[in-house]
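Throughout, read-outs are computed from the coordinates displayed, never taken from laboratory work. Predicted model, so just to flag it, every value in this text is computed and none were measured. Cβ atoms are built from the backbone, for glycine too; each structure is taken alone.
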Structure 1
Amino acid sequence: MKKVNENLLIFAWIVAFIATLGSLYFSEIRLYEPCKLCWVQRIFMYPMAIILFIGIAVKDSKVIHYTGALSLIGFLISVYHYAIQKVEVLQQSAPSCGQVTCTGAYIDWLGFITIPFLAGTAFLMILIASIMVWKNMKED
């Protein structure tokens with residue numbers, strides 16, 4: 001495996017690991033109960049920390065096929081979740097998410113940084129790293 005691909009995988013793993021720890025911090029330490037869309041985003045983020053770690057350990061760049069797909073789907077869910085939090089028209093037509101509403105925001109740093117925004121940023125960074133590794137693999 002090329003060193004640049006290994007570094008990109010390590011970067012993606014660090015992002016996935018921090019995102020996983022961050023979501024656990026919000027739910028287990030700050031005691032923010034996740035809504036259904038937050039749970040779905042977790043379903044796409046948590047395995048990536050494991051998949052990327054294994055890919056780095058066995059020096060297999062092909063894991064990006066899985067991380068690329070997981071991060072794309074997770075990113076789209078995060079964008080939708082962020083939109084229903086921030087766009088008033090979508091808030092009114094948003095489906096019920098159970099006990100915890102998906103339109104609510106536990107954090108709202110600087111007026112735009114919410115938990116789905118943080119998740120979406122992590123998914124996007126992993127997706128970009130996966131695409132870069134994929135392009136490098138095609139060149140070889």
Structure 2
Amino acid sequence: MPLSDEVPEWKALRDALRDLVARAGGRAAAVVDASGSLFCTWPVEASVLPLAARFLERELTEPRCLALRRGGRLRAAHPAAPGEDSYLATSFGGIYVLVLWFDGPFEPDFQKARLQRELPRIEALTAALPPPDGPQAGEGAAKQRA
């Protein structure tokens with residue numbers, strides 16, 4: 001089943017991202033993974049896709065995504081001028097990254113503290129997501145590892 005409002009866990013994650021964007025005075029937020037998959041965004045619209053693509057190209061290049069997959073951490077603060085991508089990102093759960101975009105420069109230390117307060121909730125909601133292709137989607141991979 002594709003992730004949508006019909007999946008309560010996905011809706012809860014989307015709502016948590018919406019709340020984070022509102023409290024931070026941000027533009028958008030997303031959860032991505034080290035392979036470049038986009039799990040959830042707020043707002044849920046096409047305008048977030050180019051932001052996510054540029055973030056992945058800039059921050060999750062081959063050496064960094066490999067390091068992340070091997071247990072490394074990703075923390076990025078890019079408080080750019082208006083017209084450029086301005087974002088804050090932190091990894092969690094081994095392979096996931098929470099990204100928060102702004103319309104212009106932001107106070108990195110203040111927003112990092114906000115992100116750290118919200119991270120446990122977003123991490124728990126991300127971990128609770130069912131596989132996007134249904135409950136048995138991971139069985140083949142699990143059997144291959146066994």
**Complete:** Computing distance in nm of label points 7 Å out along Cα→Cβ at positions 19 and 107 for each of 1, 2, the value 1.5 comes from structure 1
**Item:** Structures 1, 2, by relative contact order in percent (Cα under 8 Å, 6 or more apart): label with the highest value
**Value:** 1
**Item:** Source structure (of 1, 2) for helix-only ellipticity at 222 nm (-39500 (n - 2.57) for each DSSP H run of 4 or more, over all residues; to 500), computed value -24000
**Value:** 1
**Item:** Read-out Cα Rg over 2.2 N^0.38 Å, computed value 1.04, structure in 1, 2
**Value:** 2
**Request:** Give the label, chosen from 1, 2, of the structure having the highest value of FRET efficiency 1/(1 + (r/R0)^6) of positions 27 and 59 (r between Cβ atoms, R0 = 30 Å, to 0.05).
**Result:** 2
